[in-house]
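The data blocks that follow each hold one structure.
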Structure 1
Amino acid sequence: MYTKFFGLSKKPFSLIPDPSFLYLSEKHKKALTTLQYGLVSQAGFTVITGEIGSGKTTLIRSLLDKLRSECEVGLITNTHSAFGDLLTWVLAAFKIESSATNKAGRYQAFVDFITEKSDSHKRVVLIVDEAQNMDIQTLEELRLLSNINVNQDIMLQLVLVGQPELVEKLNRPELVQFSQRISIEYHLQPLSYQETAKYIHYRLKVAGSKDTIFHPSACAALYCYSGGVPRLINNLGDLALVFAFAADKKKINWKIIVDVVSERTTGGIKRFEGKACLTPNIIERAAEAEKLRRALIEETGVDISKDL
């Protein structure tokens, strides 16, 4: 819709995880390095956590691209009990065919698979995304699954990726044996303002942009309203391009971001309680615009009055 107008080859702020758009901030670089180190060091369990929309799944997709040639990788993306038990998910993740009708049979099919890959000197890695949705019993079953590694070289490595609730769950007394097996862990924090600005320009560049479409004030507003969470940046950034296209504007400043936010009432957008009143008429109200200006200066050091 707007790509040709802005000279883009594709949408820069798609919500679909795409490794080609992965911006390695210092935080994301550490998370990816932690994942890679966990695998190279043959850690039994590696745990990566982060807030909703922080970029965990994109990191996993990037890791998968690097691993497939040297490891046998299985990815579980839906851990709700309504979709079956753990072993059913595991066999499906590795595309293991089995006619077993009980857990014991499915477990043996997986052990046979692990043994076959081990004999051919190929590591087996099981990645569980959205792992915070697993109940206590399923997490315990996952720990027992790792017993394949007892008294021998690591044959199965497990990577758990999830929201902060995963840590809370793993710290429960009934999972103490599980938590003791976690060798590597990292919590992915949101982007800083500087990282947010670089993230925005990086994605635009990957999408084919040769111009600076977002003014510094727009990047500052995006950071403040998103809290530095990549998914929210993408959501607001995409709508900002739509709004600018509709207004026939090639450049985006803070006013367009405020327009976008004023239209949104859900999705975790930061509302600046006590700093700026987000009403549809905010731009027309000098007092409220001044509150927003001060909030942005306080949080990012960017003065939006320079883009008036």
Structure 2
Amino acid sequence: MFDLRKWAAACGLALITSQSPLAAQAEEAVLRLATQTSGTVNWELSTITSNGLDKANGFSLQVQDVAAGPAAQIAFQGGEVDAIVSDWLWVARQRSEGKDFLFIPYSTAVGALYVPKDSKAGTLADLKGGKIGIAGGPVDKSWLILRAYAKQAYGFDLAGETEQVFGAPPLIFQTAMDGQLNGAINFWHFGAKMEAGGMRPLVTVAQAGEAMGLDPATPLLGYVVHGEMLRDHPELVAGLAKASRAAKDVLKSDDAAWEALRPQMNAKTDAQFAALKAGFRAGIPAQGPVDEAAAAKMLEIMATLGGEELVGKMQALPSGVFYAPAS
């Protein structure tokens, strides 16, 4: 019999244990969310709990730290927690494989390809023969979109005509800041720090996507819950969505709330702090349902370039991926 805990331990991943699944305690439901607490989503989660936005929406949020995204996914799939943060492409793939997961939009923030401030590059085509650092692996979504854009706009094979260096976000950040790369693609918050440090965006992922007809308003990241929760506890799913939106409303307008978050933002300078705050605010998605036609178009590009490694055997966007308040 497959033992999830032994497998996770062998992979160096930590599972979160709990005495019981989603439960009510003194008329207040407890929602357990696993995430890497050094991530940017915790700025919103901290705002939720410090302002009592969870309790105002009928639940008590318990944030539990995990080593990385894969550990959270394992805990979630094993029923150890009630929610995680991931991208909708992962949710779509899981649904296509028979898993009943649901995506609640959280952020539209995406990265960019940054070049040194003294770079002569004006377009992606000018990076031919250069070295590009990429946070993640060959199927990193920002990298795939920029590859597709380079081919469409310039007839330029970004993968074939540059050297790629793949690595963790902090490594790509430091290597880029040390001047060892001709360009770097990083997660948005590291990109914000790179820009604060003098690098400039050659093209953003949003600009590239929009040039290919993609909707930059499509939220990539979101909270993920089980469909069973929506059926059995619809008020909790609605409560999580409302608490998230309320926290965004606070962070969009209240600078004092950001001062309270600064200790956990790892901002080394005032410029970094300002860039991180601006980047988060820019990534707040509009209210309303996700445009599924736009998401399907993005999926088509991801499937073409990322193949089965990224999307599995998924051929089309499954129904029911995105949560709508009217559900």
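No lab work stands behind these numbers, since they all come straight from the coordinates. Keep in mind it's a predicted model, so treat the numbers as computed, not measured. Cβ atoms are built from the backbone, for glycine too; each structure is taken alone.
Given structures 1, 2, which gives the highest value for Kirkwood radius over Cα pairs in Å? Evaluating Kirkwood radius over Cα pairs in Å on every structure, the highest lands on 1. Between structures 1, 2, the greatest calculated value of distance in nm of label points 7 Å out along Cα→Cβ at positions 68 and 124 is seen in 2.
One of 1, 2 was used to compute Kirkwood radius over Cα pairs in Å, for residues 60-147 alone, and the answer was 13.7. Which one was it?
Label of the source structure: 1.
Which one of 1, 2 has FRET efficiency 1/(1 + (r/R0)^6) of positions 52 and 108 (r between Cβ atoms, R0 = 41 Å, to 0.05), as calculated from the coordinates, equal to 0.65? Only structure 1 yields this read-out. Taking distance in nm of label points 7 Å out along Cα→Cβ at positions 204 and 252 as the criterion, the largest value within structures 1, 2 is that of 2.
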